[in-house]
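Structures follow.
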Structure 1
Amino acid sequence: MEPSLVTSVGPINLERPVMLASGILGISLDVFKRIYRSGAGAVVTKSLSKEPWDGYPNPTIFGMKGGGWLNAVGLSNPGAPNFAKMIEPNKEVPIIVSLVGSIPEDFEFMIKEFEDCKVAGFELNLSCPHVAKVGLEVGDDPELVKKIISTVKQVTNVPVIAKVGLGTTNYLDTVATAIDSGVNAITAINTIRAMAINVDTQQPILSNKFGGLSGTPIKPIALRCVYEISSKHNIPIIGCGGISTWEDAIEFFLAGASAIQIGSVIGEKWLDSFNEINKGILQYMEKNGFSKIEEMVGIAKKS
């Protein structure tokens, strides 16, 4: 049987397992269509807030020596109500809307704005490492995570994904709380809190001082997290963090992910990344006798 790239993340069915990660090119329906036609299985939007956010002043992005990126854009976005109007005509692309907020009411308000949109899922950003009172500060509070997810599940039948990261508490506690509260899947992980200093000016390079480290340096950490989550919980997982090749994708499947997200690599290879990774996955499956993605998921745990 010829191998198939079709996979599912809980109730979300995907024609291909490689998705666009949040924060990368996620602002235009026309761009979404280009990404989908380039081989993405789904597109995750930039994180949207209740009202428009300007984000931080420049410099906001810095390329690290040896690979990877440091960024503190500040979650700049047009706001959920405005963005919903932008994607309302969508009938083609599986869009997963990323949402960020501080209290349950923020998420309830935003989700209602997308009632007339064709949305494949909502990804709750519980892990942004560089914006106060949202992201990791929310994810580090299990009780708040419980309230937010419980509220969201009450107001929508659309699948809900929790995106977790590494904060000041054990991220596995956040995962457990999210699962107990009814999420359909987990995305692991977000960028990791980090910084860089200019030795000439003797000052932090980013305007916000601290940012999120992404790209190849964090892949082993993200892979470990997917493996740990998969070992402890029976929950669909989307692997995210430093994935740039088909070999990386296979590692995440073997660790327990049913799909993956890519971001930083697009800055190097543009949209060719999707088809390049898809092609490599298919060749690996054919060589090793796999007909479906699900046949690979979690094999590394079986020792």
Structure 2
Amino acid sequence: MQERILKIAHHPIYAHPLPEGHRFPMLKYELIPEQLLYEGTITKENLFEPNPCSNEIILWTHDVAYLDKLLTQTLSDKEQRHIGFPQSPQLTLRELIITQGTIDCCHYALQNGVALNVAGGTHHAFADRGEGFCMLNDQAIASNYLLKKELVKKILIVDVDVHQGNGTAKLFENEKRVFTFSMHGKNNYPFHKEKSDRDVELLDGISNDTYLQFLKNEIPKIIEDVKPDIAFVLAGVDVLDTDKFGKLNVTIEGCKERDKYIFTMLKEKNIPCVVSLGGGYSTDVKIIMEAHCNTFRLAKDIWNL
């Protein structure tokens, strides 16, 4: 019998250098595993380094012309502005490695109950374009991989980032085997929303109790209706009251309660869970790191790994 162990995808390339003053907190990808190792939540054995995802697998989700632009560094200035990062071969390689990390996490989750990717949650990427710091849609690619390989029949995507998973919603609008749930800020980016299978729009300024009540009204019913073979969770911490772009008043404890509730519901129903971290833009990177680290601590405890 194979030993059950919490597996976490991480690679040094995740912390990609950006121009001075860039608003994306790339440093968190270094700090999160360092903190988890330092405090003893994980050991080096828990971490694995993914390889780049193959073009063939990417093309089960994204258009060939778009992938070609990423590989040949021929995105226009406008396309780069929409993504929010200056293009480089290293950045494209990073995206391919993050994507494979989420795919690898699927195999580990099916084996152990849960697995997490330190990066990913790139839910603003469409078939033919990227936007909002997202270039390749890791959870969508991994979902299509699982379906293509006939490893599962039904997938649930639980997106609780403060921004709607517009790319994910669009990619699966005609795919009945994938149920997309997005609970996000009504007045937040993206300003043109796509239609998920279930969207819950949150008004600015809501606090823990209201936020968690919305979640508890939705999750049990969705799990019961969908009966997924696996669930992806996009655990963005941009819902925090300290977030520069979030517009909500959820505390770090409320964010922790959110993850605890989702994980507990999935564990009780024996639904394997793959977690990508998503966004977080608090001014103090230590707050971002602590909120994300809570997600890993909870996964370890709830699945007893």
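Every number in this text was worked out from the coordinates using simple rules, so none of it is lab data. These numbers come from a predicted model, not from an experiment. Cβ atoms are built from the backbone, for glycine too; each structure is taken alone.
State the single structure among 1, 2 that was used to calculate P(r) over Cα pairs in 5 Å bins from 0, in percent, for residues 85-220 alone, giving 2, 10, 19, 19, 17, 13, 10, 5, 3, 2, 0.
Of the structures listed, the value fits 1.
So if we calculate mean count of other Cβ atoms within 10 Å over residues 117-124 for every structure here (1, 2), which label has the highest result?
2
Can you spot which of 1, 2 the value -13000 was calculated from, given it is helix-only ellipticity at 222 nm (-39500 (n - 2.57) for each DSSP H run of 4 or more, over all residues; to 500)?
Here the read-out was taken from 2.
One of 1, 2 was used to calculate distance in nm of label points 7 Å out along Cα→Cβ at positions 53 and 149, giving 1.2; which?
Computed on structure 2.
When P(r) over Cα pairs in 5 Å bins from 0, in percent, for residues 165-292 alone is calculated, the result is 2, 10, 20, 24, 22, 15, 6, 1, 0; to which of the structures 1, 2 does this value belong?
2
Here's a follow-up. Given a computed value of 3.3 for distance in nm of label points 7 Å out along Cα→Cβ at positions 21 and 205, which structure among 1, 2 does it belong to?
2
Going by Cα Rg over 2.2 N^0.38 Å, for residues 109-188 alone, which of structures 1, 2 comes out largest?
2
Now for a different question. I have 0.30 for FRET efficiency 1/(1 + (r/R0)^6) of positions 77 and 181 (r between Cβ atoms, R0 = 30 Å, to 0.05), calculated from one of the structures 1, 2. Which structure is it?
That value comes from structure 2.
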